[in-house]
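Below are structures written as structure tokens.
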Structure 1
Amino acid sequence: MDAEIIQFPKPASSFLGSDDPAPFEVLNPDGGSQMLLTCDHASRLVPKSLDQLGLPPEQFDRHIAYDIGAEALTRILSDTLDARAVFAGYSRLVIDVNRPPGHHQSVPVVSDGTEIPANQNLHEDDLDQRISALFDPYHEAIGHSMAHLWSRGPAPVLFSVHSFTPHFENYQRPWDVGILWKHDPRLPEPLMEKLEDRGLCVGNNEPYSALEMAYTIDSHAGAAGLTNCVIEIRQDLVSDQAGIEQWAEILTEDLSDILKDTNLYEARGY
């Protein structure tokens, strides 16, 4: 049976037109797992009012617009792990929902060498529109989802799915996968161990560090002492269906085993 999808009404705003998609999607809302999946950079869509941000169409096939493979992988994991999943509805180039509003990377003026025309000299009122129409509804959906899981059982777990480009600013990234985390080792350490046992090159807080920036897991899990981490998979490994299915199989097997540990479902301070 297909998992149920929830798409909440769009906020009243001229920023999002009547034919623009909702700012987020919730998949499998009644999933039995106490783990919530999030996909911050699932989409490469742009509200019609922004006219593709002044960019040519080919730019939206690049990693600067979305996390390649992350949405499809998260959809499979939502099914195989029977977990609720929340997806952001618009491109990170419009507003990055994994950055605090106002941060210099929240609305990028340049991304990996590409200037984003519609983001130049953005007025604060325009930024506020993006926050209220896209950023806030997505994070409210995550907050409601975490509250739903916690209200029905033990403390929930948050697992955020991302992917990273193999090449960035002329640097070749060697990792197959990275696990991003801060102080709580309950999920990241066993997951890194299992992935290393498979012979994968695993980055511990690589190619980015959660110590520097991990807004979603910080806001909805870390601040409350809930188990959490981010996975970053190299995009050439999830750029086609075969790769996505392979990683879904790997993560379903490894996470299913890790999630048997009852210590994950407690709020703890670190």
Structure 2
Amino acid sequence: MKLKKLSQEAVPILTYHQVSDRFDLSITRQKISQFERGIRFLHEQGYKAVRLEEILSTDENQDEKKVALTFDDAYQDIYLNAFPVLQKLGFIACIFVITGYVGRYNEWDYNWGRNRKKHLSWEQIKEMADAGFDIGSHTVHHPDLTKIPKQFVEYELKRSKEILEDKLGQTVDFLSYPFGRYNRYVQKETERLGYKGAYTLCSNSKENGFNPFSQKRWGVYLLDSPLTLKIKLNQSRLSWIEDMKARIINRFPGWTIILKGLPNYDKMDTKS
């Protein structure tokens, strides 16, 4: 497949984590009304939500306004609160699923104030897939892939892809790096294991040109509004402010890694 070097800039990618009115110390969520206001803004501005596959194609119609929407972690509130809004306004998205936590609470995360959150069930994931939403991998256990032994990098990437494809009966082509963290080895493994692309939040500024295995997305958080969405979408002279904000916010997940540690693979059956 021939890749278009400027396609990443031509089609901005937005990523969400939680859409809920439930109080949470995390700023990675959006309130329901806030999320709907943002999606309505996209709709009123004439944006069309496209699949991630389309960003890698060379036949883009530059006369259309395009945006790709993604959700990391696959929390249940996506189905309850975001899915109805997106369907009502004719938008699709890609949901990145942590396969080891489907239908379970987020024990992989450090729950500040013991505020546990439940992940999507397989039934909910299938319903969204049947409605035209793409499903991608967010690994099996959501580890920092740059910190675990190499044989478990392969397990996290390969096994999560296999589980999703078996459950959904469709090919899974895209990966979202947990915590947005990757290195050259992780990129090469991702490509070797059959993914077409992978996504982070703050890409490596040392990389030159478009790399399908380190595609940058713009996080949309509690602090965001239609105004900041416009800046992210248009990549104006104020974009550096949004980029700096994203880098600051994405330092906080490091505390989860420190407080929760890495998965204990010695107690897992990683051969199945």
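Tabulated values for the structure
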quantity: Distance in nm of label points 7 Å out along Cα→Cβ at positions 173 and 197 - highest-scoring structure of 1, 2; calculated: 1
quantity: Per mean count of other Cβ atoms within 10 Å over residues 165-172, the highest-valued of structures 1, 2; calculated: 2
quantity: Of the structures 1, 2, the one that -10000 was derived from, the read-out being helix-only ellipticity at 222 nm (-39500 (n - 2.57) for each DSSP H run of 4 or more, over all residues; to 500); calculated: 2
quantity: Top of 1, 2 by distance in nm of label points 7 Å out along Cα→Cβ at positions 37 and 85, largest first; calculated: 2
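Values in this text are rule-based calculations from the coordinates and carry no lab data. As the structure is a computational prediction, the values presented were derived from the model and not from experiment. Cβ atoms are built from the backbone, for glycine too; each structure is taken alone.
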